[in-house]
Structure I
Amino acid sequence: MNIDFSAISGSIPFILGGLGITLKLVALSALFGFTWAIVLALLKISRIKPLNWLADFYTSIFRGTPLVLQLLIIYFGLPQFIGTIEPYWAAVAAFTLNSGAYISEVIRAGILAVDKGQREAAMALGVPYNQTMKDIILPQAFKNILPALVNEFITLTKESAIVTVIGLGDVMRRSYQVGADMYKYFEPLLFAGLIYYILVMILTMIGKLIERRLRQSD
């Protein structure tokens, strides 16, 4: 058994070069996915039944199929109809659509957990529905679901590694390339794992910090 981490020392800058792609991919997908999730959650609690059914059907599709399959359909399948898609934007689209489905359920649960009396009081005072949701219901819901949201973003960070299957040069792809060049996979892949672990720990600490500040503001 021959493990030598010094053998990849010259390749570390190359692997770290993929960190920018990973971070941009996760950040943009999280932003778009969160925005899309809010729309889906509002559709799910709408009084218009067809909108409920549409949002629930959408969620069932993206929660009931593998993320890697969704990514491959967008990157390899859609070009048959709309032309070539860049790997980065294919990944953003797949993660946005997928995370939106999962996060929408979290947001929906958070909205329903808010006391109905507050919504009824706002209606009695003549506050428009949109303003009630924006200024009263959603802020409270987000405070309640913050730990679950952080977990979803952590999951997104780890799942971003699957973009290696479409050739996007993220951390995982570059570590695999280093392993292929050296015929030694253990060291570069373990180094990639360390990078993802550090990212997850940072997200966890940020989540705890925000949660602590929200508790102090009560």
Structure II
Amino acid sequence: MNFDFLDFSAISGSIEFILAGLKMTLQVVALAGVLGFIIGTLLALCKIGRMKFLTILADIYTSVFRGTPLVLQLMLIYYGLPQAIGVNLEPVTAAVLAFGLNSGAYISEVIRAGILAVDKGQREAAMALGVPYRQMMKDIILPQALKNILPALMNEYITLTKESAIVTVIGVTDVMRRSYMVGSNTYAFLEAFIFAGLIYYVLVMILTLLGKVIERRMRRSD
């Protein structure tokens, strides 16, 4: 196959400019990942709790955020909130909120499944010993659940990393936005986007390897 139509020399002077967007990409992914994990954990606890009202609210939250496009949620937060409450959000803040809220819905299902997969005998034994519910969840159930859901959790963060490219629609100068700017200036869109794709691919591979390393260490600690 002939690839003469590709000329990466056209973007050679802009490589550093595109790579500089990595800082913004990683910032959004990291903050949204932490926010999503916190929200997901709280939602999971609500779903398995005995308070029916909280269970219904958690299910509605999950249904809404899983049932609507992420780009729509991002647009509503960035463009809609100022209209609704009169507060203008910075693009990065809006991106972190949108990705964190969306990721929390998916993570909640992962954590819920992990908690329910823990042997019921663990919970019954803790209750028989008089261990408070919060301490039981924090010290006994959740640590075991995290071991079971680590692969699914890492997969969610990998998805979050790839979907972070959507922030370009609200002007965040991440890797994707910068590659588009380079393409506009050099008319080498294909080369710029291929380079951006390689960056995302490397990030995903790093996360995949990191997940495998953590998983091995957790198995050895058993």
Structure III
Amino acid sequence: MSQLFSVHPDNPQPRLLKQAVSLLERGGVIAVPTDSSYALACQLDDKAAADRLRRIREVDDKHHLTLLCRDLSELASYAKVDNRQYRLLKLATPGPYTFILEASKEVPRRVSHPSRKTIGLRVPEHRALLDLLQLHGAPLLATTLILPGDEHPLNDPEAIRERLQHEIDAVIDAGACALEPTTVLDLVPMGTGGEPEVVREGQGALAPLGL
């Protein structure tokens, strides 16, 4: 059965987050709270764990997985970012936005989009998740926790544990999250003088970004 780490949403206990990090380092897949909905996460360089993410979601390699980053500088080391893109990213981070960008060489080819060589990246605004990322010391590979057949993401930690107790290793319980996934923006066209494309309108508002 998966473990349940109940942490304070604004002052999460480091001892519990360190236990979650230890599971990740041993190849674990865990459910984590974000500023939009809960997500499934694993280490970036763990192929078997990434394959488990895809199996749980029932998505193929054309589905963008997302890198959860601690800050904008970390995001920029995993994606090719020009000045226009950087200005928009600075406006939107941290926050409930996922950005599709051209992956840098730091991203394993097997987790980027097979034809476009792009990756989804985001800097969440959630204390427990940011503390987890800080303790882990690197981005985590993630996907929104929408199970096959469901219309909305899961946001109740107990329900997540009950439904996925034999498929994931732990749930970080920081209370309920929003039911709405992130807003997804494709910034790749900006690299050739175009405009960002709204792939999905979600939790993140477009107006503050001038879109």
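Quick note: the coordinates plus some simple rules give every number you see, no bench work behind them. Note that this is a predicted model, so its numbers are computed, not measured. Cβ atoms are built from the backbone, for glycine too; each structure is taken alone.
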Inset, instruction - Work out which structure the value 15.6 belongs to, where mean count of other Cβ atoms within 10 Å over residues 107-114 was derived from one of I, II, III. - result: III
Legend entry - Per mean projected area of the Cα convex hull in nm², the highest-valued of structures I, II, III: II
